[in-house]
Structures are given as C-alpha cells and as structure tokens.
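Since every read-out is calculated from the coordinates, none of them should be taken as a lab result. All figures in this text were calculated on a predicted structure; none of them were measured in a lab. Cβ atoms are built from the backbone, for glycine too; each structure is taken alone.
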Structure P
Amino acid sequence: MTTIDAGTQAGKQAGKQAGKQAGHELQVRTVDLGGQVLRTGIRRGRDAGPPLLIFNGIGANFELLKPFVEALPDFEVILFDVPGVGGSPAPLVPYRFSNLCVLADRLLSHLGYDGQVDTLGVSWGGALAQEFARLHAHRCRRLVLAATSPGVIMVPGRLSVLSKMIGLRRYTDPQYLRRVGADLYGGALRHDPAWLDEHGRHMQPPRGRGYLYQLLAAWGWSSLPWLGALKQPTLVMHGTDDPIVPLLNARILAAAIPHATLQLVDDGHLFLVTGADSAARAIGSFLRA
C-alpha cells in the first residue's frame, strides 16, 4: 500500500498543458447500438498500449473527467455517457450492470477496438468496472478502481451524506452544490471551494428516469462473492477523506482481489479531478507496468 498527495492547482495546470501539447482533443460522437444511442468521447493517445475505457460515476457526464483525461496524454481514452446521462437518452426499461457490460463490449467493437482494453471505474462506475472485468475478462487487461466499493454489502457513508446523493439538486442548483459540496465530496474541496464552481460548470443534469435507472442497476448488486476470481492486475485507489465511500471499502477490495494493490490519496471522493496530475501519474505507471 502506498499513499500519494493530492494534486496542486499548479500540477493540474501542468497536466492540462501536457494534454494540449499532445495535440489530441476529445472527439465526441453519437453511436446507435441497435436502438440505444450512446454519446461517446475518444481521446487519441501516443502510447502503443491498450486504450483505457472509463466508467464514470452516477449521474456524471464524461466531461466531468476532462481534467484527468488531459493529465493522461499518452494513453488513448474511451468514455461514454451511460443511458439516461449526459447526451445518451434513457432506455424505456431499467437495466442491470450486466446489460451495461454487454453494451460497453458492443460499443468497443463498433468503434473498432477488437482487442483488450484497460478499464477504470469511478465510484458507481467502479462497480460497473468490476462487473465488466468479470463478464468480459478476455477484454479487460488491467483494472483500476477509484473511490468505489464492492456494492450493496459495503461500509456505508454517513446518512447525512447519502441523503444528499439520492436527489438531483446538486446537479441543478449551483448554490446548493457550493453549500454542501465540501461535506459531500471531502478532500481538496474543503479548503478550496472554487473547485466546486469548476466542477459544476461541466455538469449536465441527468434525467430523472436515467438517474433512477442507475440507482436500480446497483440495487442488490455485490461483487464480494466473486472478487477472488478476478485475474486482472488491479489498482485500488481511494481518498483518505471520502465521505461518500469510506476508506474501509477500498481495503476490502484490495484484500479480496488476488492481484490488487492499494494506493491511498490524500484527498476526497473526487481525487481524479482535484488531484488529476498526481492520480494520472500513478495510474499511468500502473498501466505501463
């Protein structure tokens, strides 16, 4: 287990500049997969290794991860808005994580990625990444789990925090986000609330049905019964000040996954954004190992 410091504002700017110097901007397009439209983003990279497929958090459009993507210029990155989030319309009926894994596999094939990918999941997307690594083990070479848990059988955050996560107000009311954001996300946001303004600027409020479907996808799901069967080298990253997903969940994941390494970050739930540069260095080193 290792610990890294949260990224500074200067580090974040350095990561952005590196992304610009790479000369590769995020290419956004919509893809129709048998009636389900997905808004996707691809950032070409300079590295010859597998691309990095990212599963984002609940209600989060992929622009929210832009600071992290810009800090990781060498790697090709694939993102998409989950149905009902951002630019991807919600389906008529609810879905499970297994359905989204099939959809992600089809998306990769449609985009021309027939080989392996590395997979990164953030928070809610970390659960989806675990399921993808299990169901599509032939696709997933390495796995990164950031600020996530093993599902419904987890150590929960405080009720006062979780109650704010259920509703959509933090996506639609900037003043409310600024008022509760520090207690909600922890870490650097406790000391520099300007991060909340920048984060909120990129938010696209999820549709009510889409957000509900994301909650239902995770309902009753747990990876604990099969974590020991995952074969991928896995990096478990977690903030030491994460009010939403307590740190003990990361320790459980790292202990249960056979080839896992735990790396602690001196930050909160959004360390991929507030500490983009240092997080990108750690993840880049892991993916190249």
Structure Q
Amino acid sequence: MSATVAFVGCGRITRAVVSGLVAAGGAPDSIRGVSRTGAGARALAGEFGVRAATTPAEAVDGADVVVLAVHPHEAPAALTTLAGVLTGGAPVLVSLVASCRTEAVAAALPGVAVVRAVPNVAVAARRGMTVLARGPGCPPEALAAARELFAPLGEVLTAEEDVMETVSALSGAGPALVARFAQALSRAGAGQGLPASTAEALAAHAVRGTGALLTAPGATPDAVVDCVASPAGMTEAALRTLDGAGLPRAVRQALDAAVALSLGRLLAGPGGPAGDAGPRTSVSAGTGE
C-alpha cells in the first residue's frame, strides 16, 4: 500500500482493515485515525503504530484516501464535518457506513469522488471479501484507488448500489452467521462427549477447510456436499435432519431480517430515509466501469 489513508471512525471494522493492511506490509506511518472521543484512535495507534489524529482536519490533511467508518446515526454529523475540511483537490472518499447510500455521501460532499465499500471482518486475516460500489459521477481512477486499498486484504468485487444492503447482510454479517453455526456444531459435539476444546477445534477447522474448498476454481456448494455425503451415510442423515429442522428457511429469514433493518434506516440523501431501494442487480467481479 503506497497511499496515505485516513480513517474517520476507529471501531471494529477499522481495526480489522488496519490490522490487515499492516500485516500486508503497509507502513503504519501512512495510516491515520481519528475518532469521536479519541479513544479508538489512540487504541489503534498503541496496537499498530499508526498515527492518532486529534481532529478530522488533521487526519485528512494530505491523505490520498479518506475512509469514513462511523455508525449510521453518526454519519450526517461526520459528513458535515468532512464537508468543511475536504476542499480543493479532495481525496477519494471510501464510505464503510452501513445503511448509507453513495448518493447521500456524494450530496454532502460535492466534488468528492465517493466509493462505498462493504468489507467483512476476515480482512484482518487477509482472507476477507470487500464489495465496492461507485457513487454518482465517481471516476474509474477513484474506484481503482479503493480496489488498491482493499486488494491486499482478500478478494474484491464490485456491485451496483441497489444491492449493497443485501451485500452487507450476506457478506458483512456472514462471518458472524458462520461463526454461530460453528458454535452450535461444537456445542453439539461437546454434548456427545467430546472435550469442549476438541469440539471447538474440529468445528473451526471444518469451517476453515470448507471455505478453502468452496473458493477453489469451479467449486460449488453442491459439489462440496456431494464429495462428503455418501448415499444412506451419516452425512446424508445429518443433512436431512438440518433440512427437516428448517435450516434453509431460517437462513433466509435471518438474511431478510438483516436487509429489512438496513433498508428501514437507509440514508439515501441529505433529507433522510430512502424508502424503496429500487431494483436488485447482480454483483460482478469486474471493475464496474
């Protein structure tokens, strides 16, 4: 990473991104952070050696990329503050703010190139997935700068803004959903008499190994299931029980609930909630240009 990056907001996802960047060889002195109370920025500085700024103006001064990573309810005030400090020659603004469309960010920051990004927490281990969406009038070079920022942290895809709430629910929240399943799997193993530590290790490695299988070229979930499940075998019995207990339905309901919450608080522009987010379109591995 050769760019100077300023993080406005230093919570969980900022920590994950900074952790991955530093692990990938990013120079800590090229990374700055500023937070509302200062505590988050100081914690990042203490852990990773990055610079803790005391004001947003100090953080963004001379930065090539500014990453906005505040809670949704804090976004309007943060955007107002940034509008006062991102003046001529403004850097690329990458928004990690949930439930905040690029139109809202672009309207608050005229003349600033805006890209929305949804990384997941696995970027900390450089095994993450980040999905990017271009804001109104965003030039290709701004999208390229955002892609360069996240490329060392795992895979990067692009999508249209209209599907980003679903992206947030599936990919952003996905590690927590998978971890909850691993937790249930390990507890079930412990209930069968395994030591808890052994059951947890087996569940964790099942998830890790399956992830590697699923991300291999040409792999599909059905193919992974087929390579494990023998006819009339124990795996088939377990899968039949999961389906009978409503796992597919429960997962769909969980995703629906996450998307509904995000759409319900969506900030589409300076005036408030967006309402209908519009038609759904597909995620692409291309540049989005």
Structure R
Amino acid sequence: MDLDLRKVRYFVAVAERRHFGRAAAALHIAQPALSRQIRALEQDLGTPLLVRDSHGVALTDAGRQLLDDAGPLLASADAVRRRVAVAARGSRRLTVGFRAGIAVTPAVRLFAERHPDVLVDVQRIDGDDQATRLLDGRIDVGYVRLPIDEAGLRVSPLFTEPRVAVLPAGHRLAGKDQITEADLGGEALVWPPDAGPPPTTRPHPDSGYLVRGVDETLEHVAAGRGISFLARSATVFYAHPEVSFVPIPDLAPDQVCLAVPAARTSPVVDDFLAAARATAYVTAECGNATMWPTSSHQ
C-alpha cells in the first residue's frame, strides 16, 4: 500500500507535540478524526507508532524512525508541488540561496549567458534553514556553509575561507595583525546554535549568548557579551564601528559547498552548478577566500 502523505503529516503533528489535543487544534480537525487517521496509518504500516501514557503520547521505535524520515519526505512532496506550479505558469525560474558573505553574482552572470530565458532569483539563507529550504523547494541550489544536515541532499565542496576573530572594539587584542586560538582562551563566546561546535575548545563557562546570523553576532559582540568567529568574507561585506576583525590563522577554515536536493534532476540546475564551479575562484576572491580542492571533502 502506498504511504498516505496526509496521514504522515497528521502523525508528525502528534509526534512533535506529544499530544493529540494540541495536534488536532493545530491541524484544525476534530481529535477523534485525528485518532482515526493515526490508527489507519499504523494499520497501513503494520506497526504501532504511538503509545498513550499518563504524560501524553510516547513514540515507539517505529514511530521515532518514521518521524526522522518524515521531514525529508514531506519536504520533497512540497518541492514537487512548487515545481509543478511554476511549470504550470509557463515560467522558467531558478532560485539560488546563499549564506552571508558569499558572492553569487559571478555564477549568475555566466549562467545567464547560457540561459538568457531563465530568471535567476537569489535569496539569502541562514544556517538553521539552509537544508530545509532546499528540501522543500524554496531554493533550487544553495551556496551553503558546513555543517549542514546532508540527508536528502547532494553536497559538493567549493572553497574554504579563513576565519577571523570578532572582538569588541575595546578588546585587548583588537587591532592586532593576527592572533592565535590560545590568545582567546577563557573568553565568553557568542555563537549560532546551527553552526556546530565553536572552533575554539576553551570557551568561558558563562558563554551562552546564542545568535542567528552575522548581524546579530556583530551586535552582541559590540555590546561586550563575548567574542565570536566568522569567515573572512565578513570583513568585506560587513562592518560595525564597535567591532574589530582580527585574523586567526590556526583555526580550521570555514567550508563553503554547493548543495542541491538529491532527488532533483535538472539540466538547468546542472548548468548552474557548472557555472558556480567555473566561477568559484572569482567568488572566493570576492571574500578573500581560498580555493578548496575537491578531494578534501568526502
């Protein structure tokens, strides 16, 4: 029996909230109807997915597995609907996402020479939505920064960028030609939760300011709430009068990749990827980055 995506969406609503009543309210359906749909899904799959207990709802092992798999599955279905809608309008559009500090113009220009009939839209993306936007079809190609959840994606390396320390203007090390990780031992950190572990292994125990994006990072650092680290392109594309950028060569570099949905096959997308690779050196130079040999990413 084919998997009913509507039932899967209902299951996800319950599994995420661990409560049938709250899930039914969010879905705008009656709770008994929701319960029937979940029972029907369990019958389709031949296994219990949820167990009611005194605290609400618990997931079985099968339920946890379905919840893990449901995200990419539902996002892929959404992407199909978006692409069909675009095709029905008769328009040819390619949407390219990019992280802050990455210049996509060189690739867009080269692609336009080969495909003047395709409109290329560009959208800035953040670390916490770069995979989601690719999987649900809001963007077709992404210039992403690692780490990224690669499930359902094809990710290929493009280049690396050295990192800089982001310091308050009055910091004891502001204005130095370069510093080392050891110089910053014990400093409080301002760090995006989606960016993986911070590149320094010795943060102050009181670190805890979580930020989203470069702009928030700069504001928190300027306010003296801690230091941070950014790719060197931040010094080209961003500025703040109360912040100092200082090179820190001994940190692992920031890694920039191209990403597309694994299930997506399109000559137009492939041509944009080719244009992005052909112009990678120019893109890297825009942010003072360094080309990354393809063998360095597995």
log10 I(q)/I(0) by the Debye sum over Cα atoms at q = 0.10, 0.13 Å⁻¹, calculated, reads -0.46, -0.83; among P, Q, R the input was structure P
Work out which structure the value 2.4 belongs to, where distance in nm of label points 7 Å out along Cα→Cβ at positions 56 and 112 was derived from one of P, Q, R.
-> P
Read-out relative contact order in percent (Cα under 8 Å, 6 or more apart), computed value 25, structure in P, Q, R | P
